[in-house]
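Just so it is clear, none of the values below were taken in a lab; they were calculated from the coordinates. Quick caveat, the model's predicted, so the values are computed rather than measured. Cβ atoms are built from the backbone, for glycine too; each structure is taken alone.
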Structure I
Amino acid sequence: MNIEGQCVVSIHYKLTDDAGAELDSSEGRDPLTYLHASNNLIPGLESALEGKTEGDQLQVDVEPEQAYGPVNEELIQTVPHTAFEGAGKVEPGMRFQARGPQGQTQQIVVREVGDEGVTVDANHPLAGQTLHFDVTVVEVR
């Protein structure tokens, strides 16, 4: 059976960045199972899997526009230190939950702590990156 709309698909995968560093993998775990054509995967990977069948192995390079998008500079802001009251010592790399403009919860990453405030980034951690997948189709039903 070929992968097409509304198929249940199970895959094993390894995700790496441009430098070859592993970002995620299903190795040692159950395969990732998803409903195809239901926006459960990034668009570039889902498109590459279309038409594949059980046992197929593929390498897929997904550009930012078909993954988590380019870095949006508007999502990088400097906020006052008071926004982190009660959080202890704030340092670059720390992650926090924040409320977005429409009240949605979003994750932010501290990029820099300076005298003027704390620079935070609300972009997805993989925004702006080309993603490299090694995928094996385990099951299609």
Structure II
Amino acid sequence: MAYKVEKIDPLDLQPRKAIGVSLPFSARGVFNSTYQSKDAIKSNLINFLLTGNQERFLNPNFGAGLRELFFEQITETRLAQVKAELRENLSIYFPRVNPIEIQISSAPDTNTIVFFLRYQVVQTNIEDEITINIEQ
């Protein structure tokens, strides 16, 4: 009989200790604390996706730059390039995150872009998804 061994992040072993800050900043004291690594990873990914290129002062390469899609022609080849760049950047900045599915759909008539990312954290049972609607 085979057993599936799950690795638990050491940060999750102390349930009352905050390990990160969640988005959006709308709590009573501005910041909502995260207490599990699943929530911290998701908040960090959302921060990465919404950060533009050259936006970080001492780390100008950090960020996916999804908002810049509004200022260029949205074609199938460009969306494929964005997906490839995103996979490469995720492997650099989030080596434990394995993107399972990336979808970018656009509606040029309403100036909206819908971004969907389903991911898995390597060697854990964490699997989650992120949906971001960018509207003008």
Structure III
Amino acid sequence: MFTKESIVQAQAKVKSGADYPRLVEELRAMGVRSYEHSVADGTVTYFGQGEYKVTIQPAQDPIRVEDSPSVEAFRRSLSIHQQGKTDYPTFCRQAGQAGVAKWTSDLGAMTVTYADRSGKAMLVEAIPKAS
């Protein structure tokens, strides 16, 4: 089963959003079934089989999440990030500016659901296969 250390090691290999599909493959191989990322404080909780979970609280400055979500602004930021043009901290700040409060990655369904402060889904996107 996965540990905080194994997740941190896998994340260390990621330089931009272009690396995300390979990270997902590695997390799945460890037994991660899903994870939830809180934009405001960076907390990520990884879920495995049964009740197993690991929570990681990174050292980051708080990110303000806007009250009025903008799907179009977020789509632009996501596209730029997926092209490898921004790093993860920049993407997280841009997500907050667009009103994204959290995202949930379902590694079985291979989707990421981005939600606003009220929990309403702003965007559901398929996770691409690693090349």
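Side notes on the structure shown:
- Which of I, II, III yields 16 [relative contact order in percent (Cα under 8 Å, 6 or more apart), calculated]: II
- Computing Rg and Dmax of the Cα atoms in Å across structures I, II, III gives 16.8, 56 for structure II.
- Test item: distance in nm of label points 7 Å out along Cα→Cβ at positions 23 and 103 calculated as 3.2, pick one of I, II, III: I
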